[in-house]
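Where a number appears in this text, it was derived from the coordinates with a stated rule and is not lab data. Worth saying up front: this structure is predicted, and the values here are computed from it rather than measured. Cβ atoms are built from the backbone, for glycine too; each structure is taken alone.
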Structure 1
Amino acid sequence: MRIAVGLLIAVLLLAGLVYALGRGWLVESWHAGTPTEAVVPDAVIQARTRAQQGAARQVGVSDAKQILFGDLHVHSTFSADAFQMALPMVGGEGAHPVAGACDFARYCSALDFWSINDHAITLTPDRWSETVDTIRQCNALTNESSPDVVAYLGWEWTQVGSRPENHWGHKNVIFRDLDRVPARPIMAGPPPDVPSLTEAFHPSTWVLGAFALAELFDGGPQGARYFEDVLGTPPCPDGVPERDLPKDCQEKASTPRELFDKLDDWGFESIVIPHGTTWGMYTPPGSSWAKQLSPLQHDPARQTLIEVFSGHGNSEEFRSWREVIEHADGTRSCPRPTRAYLPSCWRAGEIIEQRCLDAGDEATECGERAAEARQLWVDADRNGGRRGVPGEHEEDWQDAGQCRDCFQPAFNYRPRSSVQYIMSLGRPDAPEGARHFRFGFIGSSDNHSGRPGTGYKEIERTTFTEARFGRFGETLLARNPERDPSPHAEPFDALESKLPVFAIWETERGASFFLNGGLAAVHSEGRSREAIWEAMKRREVYATSGPRILLWFDLVNDEGGSARVPMGGEVTMTREPRFEVRAVGSFEQQQGCPDYSVRALDPDRLERLCRDECYNPSETRRPISRIEVVRIRPQTSPHEDVAVLVDDPWRVYHCNGSPAGCSISFSDDEFAKDGRDTVYYARAIEAPSMAVDADPLGCERDAEGRCVEMQRCFDRPDDDDCLSETEERAWSSPIFVDYGS
């Protein structure tokens, strides 16, 4: 009897513990933190300015604006994906708060500006309030008129559609000012046929508690506390004006138009930056940006910049192949493979066909099963095609879905959402705001550990990149049950499956494609918040793949009388345009950290945050090997084939390798003859160097170009940075030359 009573008491105590953990009662939430109270010495800032001025003079640039480097896409562990990757149970480091991002920008990566962009969907009222306070503290440490670093406030509007027609993608919202800000961030509501986070992920207190109990033995029960906070925030009521909504609610906008309208209601100066446009982890196959060229879904006053490169890879290049084929009757089918591209749907058929043959079935029957598998892959929503191949593993897919000839491409590339495709769209007869896209180009890190600007050194693959993303299968939101291989494909319905989204997506295969990230550069009149903002608004910006390459791109014969029109500018002319491009390579890096970083951070903090490696330039610059010019002639009707409108590269100019830089000039003698609007931009390319995950799959190819052997970066040990040779680069913003008088 006593044993039974004891067991009952033990069960009740355990149940009470599980319930309390599930409600988050026994754990304190992670917070935004407080920035370190030290700034970069003025002498360091002045030395950077002098070095830049000297480099500019060597390539013939006089009276140059300052080039400042920043990162406008940074997540703390307030973001759900960042939070999960930080959990000790998946090898994470624990909390990386907003304050840590401030310190990293200041002492590790030595940025001039940055922004915080946590996912709005998990920014509870308390997290948003803390974020605002911490960003204000980060800025208050420095001189307002000439700060060492400027921090902007923002969030990420993270929309994912189930099909191409309801997919709008991800956009960062950034605000100029800190004294007046929205009362709450605006999350992206899902399409009508896709459940919200609360609907899709509604574990009971007991499930959360059990998860928390498991965490107790592996670093601490933070998960239940985090999701209890998120799921406890009620949705905002519909039909209520922005300023009349209660503070403690979760606001949503399901389309870009709804987002722009809500930002208009607030009336605060903001920029909206699309990003990850080709990233096929979440972008449905067949997606195209053509539907966003509409006054209903585009705001040309706010949507002025686009992210061409990030830690998720390159989104620049257009390719004419398709991941699926859309037919006039609305049906879709799987394209055949080419030497340049293996469609994932086609590979699904090959996997099933080979299993069928291995089982001894007839070749005709196996061919029919392969055709069925291809179609089931195409018909699956929410990127769920892989789930129609039971028992599949990452290595089964070879390099299906990847752009084989792109520079460091995003995973599962979507070419009709690439920046070149977006810039080629044209609707001359449409209303203003729907005739074309005119974006300036930036790079970013899209870092998820509160580390802005991680591309300064090619180190720390599993710390500075999102390589840990592949371990999502070990977390609560991505349980992916093992299945036995079968020689029969199956239909997959994402909603019926009840699988969390990260269990549907190819998280492990995509984890090999994460990079140390890029940078945004601005040609600014000064270091102040306002000066940097004005440079972004006029699109006088450019992107880099990480190194601090100096780049100037100007039109030099504007018929309007201006001496020069810089990158991002617009002109109208009838004669042939003439341009100049000047580029200077980035500094080679020295080991370790500069003295001011060592003085500001104690040794443990320096090691955890910066890994004892900071931006620490030598006096030696990397050579520029060549300059490439891209020409795009936007469509004059929706029916023009984009493939003949994008000239990449249009011109290539080889440089002499001098560390002093490279200067070239060119003109377009076809412009006046063709009589059509044209877009030009330049790429400055450094000599080859080693970079993290530059060869993500490590393919050995057969005579037909098939990836028959792989050494994936994700399979490497954590201390292996998976370094391969690449050509780091900078992309200028375009100059838009319209034909006319």
Structure 2
Amino acid sequence: MTVLSRREILKSGALVVAFQFCSSFPSLAQDAKQLSGSLKRSSFLDSWIRIDAGGQITVFTGKSELGQGIKTALIQVAAEELCVTPENIKLITSDTAQTPNEGFTSGSLSMSESGTAILNAAAQTREILLGLAASHMQVPADSLRAVNGAVESPDGRKLRYAELVKDLDLHVEAQPVSKKKNPDTYSVVGTPLQRVDIPGKVSGGAAYVQDMRLPNMVHARVVRPPAVGAVLQTADFSSVEALPGVLKVHRDGNYLAVVAEGEYQAILAQRTLRNLSAWKDAPSLPKQAGIYDYLRSLSSEDDPILVRGNGSASGGRKISGQYQRPYQMHGSIGPSCAIGLFENGTLTVWSHAQGMFPLRRSLSELVNLPQEKIRCIHVEGSGCYGHNGADDAAADAAILALSLPGRPVRVQFMRDEEHGFEPFGAAMISSARATLAVDGSVVDWQYEVWSNTHSTRPGGAGNLLAGWLIEKPFEQPSPEKIPQPAGGGDRNAIPLYNFPNARVTHHFIRKMPLRVSALRSLGAYMNVFSVESFMDELAKEAKADPVEFRLRYLDDPRARDVVTRAAEKFGWSDWKPAHERQGRGFAFAKYKNIAAYCAVALDLEVDENGRIALGRAVAVDDSGQAVNPDGIRNQIEGALVQSASWTLFEEVHFDASAVSSRDWATYPILRFGDVFKSVEVEVINRPGAPYLGTGEAGQGPTAAAIANALADAVNIRVRQLPLTPARIQAAARA
């Protein structure tokens, strides 16, 4: 249990406030566009690094640890360039009072943005320290070297960093080019390092915001509407307020909550208040059984995102396929949680949301407090990887903390709340068509994808659940497309394959039957599933090996490397099924076409009831410079497991009024007995190359590889996710 005094909580609040103010206004003489990573946003070195009089090095990042191992990797980057051991680095993550504003931790951008900024800031700090030491020692700076937190001269003299601090001024703008170490000399970067965030998680210690316990803390629960758009008619407050431990019932329009001394008291009060409340609702959701036809019927904004050649070809064999993905949820193991404290006119919120600065802006609008009166501090949450209920829990904590000043208010979602009210991953439809020449080559490729938005992350109160329910609600902003190359629903819709004629169209649907937002990898999961499934279908029509068929159209040498290596490591050429209903599958993608390369080969078996048993999986990843190879392997392994769960099990169910997938029985996920029998991940390290985001690179290839292995095992192509036994049996009967 984490216990902090209020003094300890707040005493560090002004550490870098001055630095942050200045870093928001880089000098006009400095062309920020030339700077690396997030130095473009915060260009002063002291926004990123501080060395105190005792030699303690503190590094700041606006990115958050979400379980992806980013804290460990950023520590390694800083330690390498500052020539100290990782133990000498203290890392402070996303905190609006201390760290640079790096927006959201999303899109597998932490290393390319924050890692690159820290790499360059640390290298420039080291050079400044060498210059100071050269002045003290009266020797040329290039004759000195930094080692173990000190500067050494050729004659053996040594000055510790702590001895140079009194002359050290890091309130200087970063330079576009930094003198970084030669990767051949690396001793920290590129080596496995035990992750700093793991011990508490595996030992049952305090690891998450759900574990936080602050002095004098109270507990809150929110009573959610029973249906989409339901209006609160009456509620019996007095009966609930008379319950033991209940401090207050809070109502603001359709927003209804209870606060109590104890957590179980809050739960009992929530249940009682729910039973004593009357709501008016009208069914408003479309039929789930017809959701794909419904989406296709809606108005869309049609955007050709790739036009190559004349976009068509005459003659040849015409092949086509239609693919479908349902609404899917984050399924966070730990329901969302946040703590708010309003004291002395300042609101502090501890949250596991993925963007503390955007959250602060949203809360400022929601509770009508200036941003400078709000501090948002990231604390890891048990469940994340996308826009789940974390921001909504933070909004609840803010509202209820203001209603009870002086006491920390902890808001914990219940399982049915998390499942029923989080923003889901959007349902999607895709269509692929191609023409094969007589020799089996692809002469024409056409791909279309229909999708809602994949990002309604808070940047204002209109994207917070509480913001819709209060007496004076905030209108939800019109959803926007995310432009290429990152993309949203069209992420990875453009294949990396070099077809002579190609056209890709994104049909953006603004109307959202269900609340949706970012689920890990956004549209890439579905688009890679579709593209790579269709590539296998084309290979079969061309009577070509699926791996060889892909290599025909890959010009990128790094793409060819991961594809070739994955096939070799799996033993693709020599693989033979051990059983009649066993098959192998292969898939590849470069995430967003700008991030990590990942290829997956796997095998599986299908029983007579259509149930899939996953076998051996091999993945090869190229993320550029590998800072922590073990961390990269962790991420790819996690992607394989997460994607297998999405691909085999996960689908949100709903009726005319509300979501009906409210627990693990109605929203099943992958269990231990369903995981791969074995997983092998090889990391191709490219020393000195730019960091490429890893965390979301494996989900799409895994889904497609499973679908391709299924088709290989039983000669059935299932194009609708998830690949449930019922769907497989239905396809077999068709």
For distance in nm of label points 7 Å out along Cα→Cβ at positions 427 and 699, structure among 1, 2 ranking highest is 1
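Assign the value 16.9, calculated as mean count of other Cβ atoms within 10 Å over residues 539-546, to the correct structure from 1, 2. Mind dumping the intermediate values first?
Values: 1: 27.5; 2: 16.9.
The structure behind it is 2.
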Mean count of other Cβ atoms within 10 Å over residues 363-370 was computed and gave 17.9; which structure, 1, 2, did it come from?
2
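Among 1, 2, considering only mean count of other Cβ atoms within 10 Å over residues 131-138, which has the greatest calculated value? Walk me through the numbers on the way to the answer.
Details: 1: 20.8; 2: 16.6.
Once mean count of other Cβ atoms within 10 Å over residues 131-138 is tallied for 1, 2, the winner is 1.
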Cα extents along the principal axes in Å gets 78, 76, 47 when computed on, of labels 1, 2, structure 2
